[in-house]
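Just so it is clear, none of the values below were taken in a lab; they were calculated from the coordinates. Fair warning: this is a prediction, and the values are worked out from it, not measured in the lab. Cβ atoms are built from the backbone, for glycine too; each structure is taken alone.
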Structure 1
Amino acid sequence: MRILVTGGAGFIGSAVVRHIIRDTDWSVANVDKLTYAGNLESLADARTSNRHRHFKVDICDRAAIDAVFQEVRPDAVLHLAAESHVDRSIDGAAPFIETNITGTYTLLESTLAHWRSLDEVARTRFRFQHISTDEVFGSLGATGQFTETTPYQPNSPYSASKAASDHLVRAWHHTYGLPTLATNCSNNYGPYHFPEKLIPLVILRALSGESLPVYGKGENVRDWLHVEDHAEALTLVLRRGRPGETYNVGGDSERKNIEVVHAICALLDEMLPGSPNRPHERLIKFVTDRPGHDARYAIDATKIKTELGWRPRHSFDSGLKDTVRWFLDNRPWWERVMSGAYRGERLGLST
């Protein structure tokens with residue numbers, strides 16, 4: 001198959017591209033405008049494969065997207081391009097509205113035109129798959145999990161923009177017949193993670209002996225999903241999912257934020273016995289909580305497990321250990337990232 005992947009130089013998108021090139025015979029047209037979080041180095045060996053091509057294109061640019069469709073003639077679209085960091089959306093929502101809502105609309109219109117140009121057999125095979133987040137569902141209490149039928153209640157500009165894009169994809173399926181698929185995932189982690197998110201931020205700040213900021217009391221709970229497990233889930237949904245359906249993807253790994261930070265500190269103590277920063281947990285500093293910080297997310301992934309046979313391969317303990325080791329072993333990658341637009345500053349303080 002010929003797959004058009006949007007956001008394929010981002011964290012999750014690059015994992016998807018690496019998985020496709022490594023584990024399938026598909027070809028990838030990687031559409032990514034390379035914002036601060038896009039990095040072609042994250043593609044690793046896939047970058048030099050003759051089955052991968054990068055198009056530096058903004059998904060909001062209809063003419064440029066149309067040109068990619070005309071050149072590539074894809075059999076499917078995996079739509080991962082998005083502004084994704086809650087703190088950045090608090091500081092300034094405009095890029096999230098533009099990329100996540102207007103960009104998804106533009107991509108849907110271009111996809112619809114392409115789909116209508118196909119013959120009947122190709123139209124039947126074609127898929128448009130939208131990758132979203134569990135944050136669209138809002139905040140859980142101490143019990144319960146998000147299912148595919150949980151009502152939407154987004155609480156941040158980021159999650160509101162993703163909720164809007166989810167609704168657009170649903171509408172293009174029901175109104176125009178476009179064969180869409182959608183997934184909502186829990187918090188991803190793993191190699192090549194951009195260092196504004198909790199796990200890589202804690203690792204890198206600890207390595208430099210800086211304070212480890214923890215929002216509030218660190219009691220907020222997230223379900224953690226290894227990015228490589230997520231990539232495998234996405235291609236499985238693409239191959240076997242039913243058009244018009246949504247599938248939740250979670251890692252069955254709920255942890256309080258403070259538990260994650262303590263686990264990273266313990267791993268660094270173990271892996272760096274000579275570090276002057278040991279014990280690393282002494283660097284933990286509780287800071288003012290994020291405005292509107294959701295208390296708990298938890299995914300019920302029963303549907304994708306029972307219907308499609310997917311299971312996460314990584315436990316959180318093993319996956320986190322592998323992730324910490326990856327950052328220790330790949331200093332040149334994150335040093336180049338940190339020398340760019342992002343340097344570990346606190347975001348999301350606007351009210």
Structure 2
Amino acid sequence: MTATQIPLSQRIDRLTRWLQRQNERPLVGFTLGSYYPLHRYRNGVRRIPNGAVDPEDIQVEDYLDETDELFEIHAAAGGDLIWSAAPFWGLPWVEASLGCGVVADHAVGSARATPPLGFTENPVVPEFSETNPWVSKMLEFVPALAERSGGRYPVGVTLMRGVSDLLAALYGGQNFVLRMCDEPEEVHAIVEGLTRYWIAFGRCLLERLPLYHGGTGSFLFSLWCPGKAIWTQEDAAALLSPSLYEKFIYPADCDIARAFERTAMHLHPTRFIPVRQLMGTKTEVIELHIDHDGPRAEALETHYRAILAGKPLLIWGDVTDADLEFVLTRLPHQGLAVNIMVPSVEAAHQTWDRAMSLSHCATIPFTPYER
């Protein structure tokens with residue numbers, strides 16, 4: 001069977017069994033196009049200025065044709081995964097709704113948040129409101145995408161950065177780490193407020209998303225999950241020590257995971273990676289990225305095995321041929337999925353053939369991770 005011949009019902013069944021770590025072989029899928037969202041949706045972002053962005057600069061209808069195009073090329077690429085539309089994930093929606101500024105950089109292809117004026121002097125987390133201009137603009141995408149999909153693809157969750165990332169956005173850069181040391185009570189209070197805000201934001205979005213064959217899609221990872229599922233991340237946790245993460249961020253990640261039916265976590269493999277801590281949360285899936293200039297798969301084996309000892313693992317990103325061979329021949333298959341960045345549909349088909357050959361190679365016996 002080629003990558004383009006897998007019926008939707010079989011992919012749903014495989015993803016369901018993968019979540020239970022009962023898959024017979026690793027799941028393999030593909031991401032085509034740029035990492036950078038402003039480059040992925042060139043027509044959609046044409047009204048977004050280079051510099052400060054306001055909600056009025058985003059016109060939902062501008063993104064619909066490119067959404068269809070992305071669906072078509074991912075369908076042609078094939079694989080085990082299920083591509084999903086989502087409210088445009090190239091904007092820091094949660095940060096913006098908290099009062100951060102938004103700055104777009106079309107040359108780079110992404111947008112970033114800037115700290116709210118005066119936040120350090122008067123650190124307050126606002127109450128969540130569906131009438132917030134950034135929240136209401138994000139929600140505009142859902143019915144428009146659902147209508148355009150017509151049931152062909154799911155409309156899933158958008159990018160929602162986690163609590164450490166929100167702290168970095170509000171306080172600025174690495175200043176949030178210094179604030180943890182200098183004003184711990186203040187930061188604890190802000191973390192509690194951000195956790196409540198994040199949960200309210202996520203519930204507001206999930207309540208409006210139409211289920212797709214009884215499940216939820218994700219904005220970039222092409223992971224469909226049964227029921228209502230949401231994605232978070234903790235990129236800024238890389239700046240923390242294990243003790244600072246456990247003191248300030250871990251309780252928030254536990255609360256967020258408990259608040260939803262299913263929660264998945266995106267992490268980058270830089271400096272501190274809170275795998276051991278996350279294994280003790282209700283977080284259901286962990287995605288550990290492979291960055292272009294980061295550590296390769298073999299260097300991350302300890303983290304992979306730690307995750308696979310108790311949770312499904314998605315490896316996503318710039319997966320080289322050497323990475324793919326290592327992952328598919330050296331790691332346990334149960335609970336393992338790989339989403340590979342490829343430049344074309346043809347490259348996806350070639351990679352699929354190689355992956356299917358590799359996945360039938362014998363794996364090293366599973367060794368439990370020593371916590």
Structure 3
Amino acid sequence: MKRYTAILLALLMIVSMFTFASCGSANDTVENLEATYSQEYAGTTLNVFNWGEYISDGSEGSLDVNKAFENATGIKVNYSNYDSNEAMYAKMKSEAVSYDVVIPSDYMIERLINENMLQKIDMSKITNYKNISDEYKGLYFDENDEYSVPYSVGMVGLIYNTTMVDGTPDSWSIMWDGKYKDNILTFNNPRDAFAISQFLLGIDLNTTDKADWDKAADKLKEQNKVLQGKVMDQVFNKMQGGNAAIAPYYAGDFLTMQSINEDLAFVYPKEGTNIFVDSACIPANAKNYEAALMYINFLLEPEVALANAEYICYATPNMAVLNNEEYSLKDSEVLYPAEENKPKTQYFHDLDADIRSYYEKLWEDILRES
């Protein structure tokens with residue numbers, strides 16, 4: 001009897017070992033690939049530059065996208081992060097590092113194209129491009145779909161802690177309310193910070209009138225008196241930990257924060273907000289072009305795109321995800337508001353060098369007075 005028990009226990013241990021092994025490997029393997037990925041560039045390195053917290057990384061049982069790509073192609077992914085379009089641009093402009101894939105926002109893509117910092121993508125090799133919704137093709141920053149492939153979509157809104165804020169705010173003006181002094185955060189990048197002031201003042205986000213930028217800057221200087229600070233990725237710890245009451249940020253990131261702190265809520269202010277599309281691009285000085293094409297195609301795989309959409313909680317431009325009944329966020333009013341609830345939106349555009357230099361100088365003045 002003991003012998004049979006020992007054999008049974010041994011068999012159970014073997015089964016368990018295989019079970020755990022398969023659970024581990026499932027996080028870095030894509031079972032149903034629509035495209036074919038060769039090992040032709042195995043052993044080479046792909047340098048990817050992306051926003052922080054912006055890809056499914058294997059945590060909490062999610063797919064490890066970069067590892068899965070490595071397993072499918074033998075290509076090593078060297079992955080690094082930035083926290084704003086401007087920080088990404090400065091790093092690319094310095095040419096201190098050569099990147100093969102970057103994922104900027106629309107207006108920055110327009111700037112990179114204008115400055116010859118991107119190269120055209122061989123779309124014949126992006127076979128999964130068929131999964132991209134027509135709504136996100138031919139957009140103003142890349143009208144012929146030559147330099148970019150949509151990755152995610154989002155809007156900026158107002159995050160607030162319901163235990164610290166009275167009622168339901170509906171305006172950007174709450175970010176100037178002295179009642180919440182030292183409990184208000186704002187963006188630590190000029191375009192997003194200026195946009196809030198511009199919406200509140202009824203100024204076009206892409207104005208070329210310097211007087212408009214002066215008015216928006218004066219409003220931001222007023223705001224300095226009530227701010228706790230200017231943040232980017234630090235907003236997660238601040239809002240999740242209940243260390244601030246109010247912060248503007250991207251809708252997808254709100255869902256991540258709310259999953260940790262249920263006291264957080266979100267609104268699109270009545271004055272309007274910025275809408276953006278982040279897209280994968282290949283820099284002009286990329287050293288591993290063919291591997292970059294494979295990586296971008298891999299990001300559009302239904303299983304990969306679903307994992308990313310679930311993990312980063314941004315709206316997806318990928319129809320294979322939107323049509324997947326397993327996509328848990330498809331009915332999210334934050335990501336996909338009903339037509340009657342959609343806020344007024346405006347895209348950022350790349351502005352000419354003179355205006356850009358002007359508002360950047362104003363931003364430096366605002367920071368000095370913080």
The value 0.05 for FRET efficiency 1/(1 + (r/R0)^6) of positions 210 and 338 (r between Cβ atoms, R0 = 25 Å, to 0.05), derived from one of 1, 2, 3, belongs to structure 3
The highest value of mean count of other Cβ atoms within 10 Å over residues 90-97 among the shown structures 1, 2, 3 is in 2
Re volume of the Cα convex hull per residue in Å³, for residues 114-193 alone: value 167 computed from one entry in 1, 2, 3; matching entry is structure 3
Candidates 1, 2, 3; mean count of other Cβ atoms within 10 Å over residues 186-193 computed = 20.9; producing structure is 3
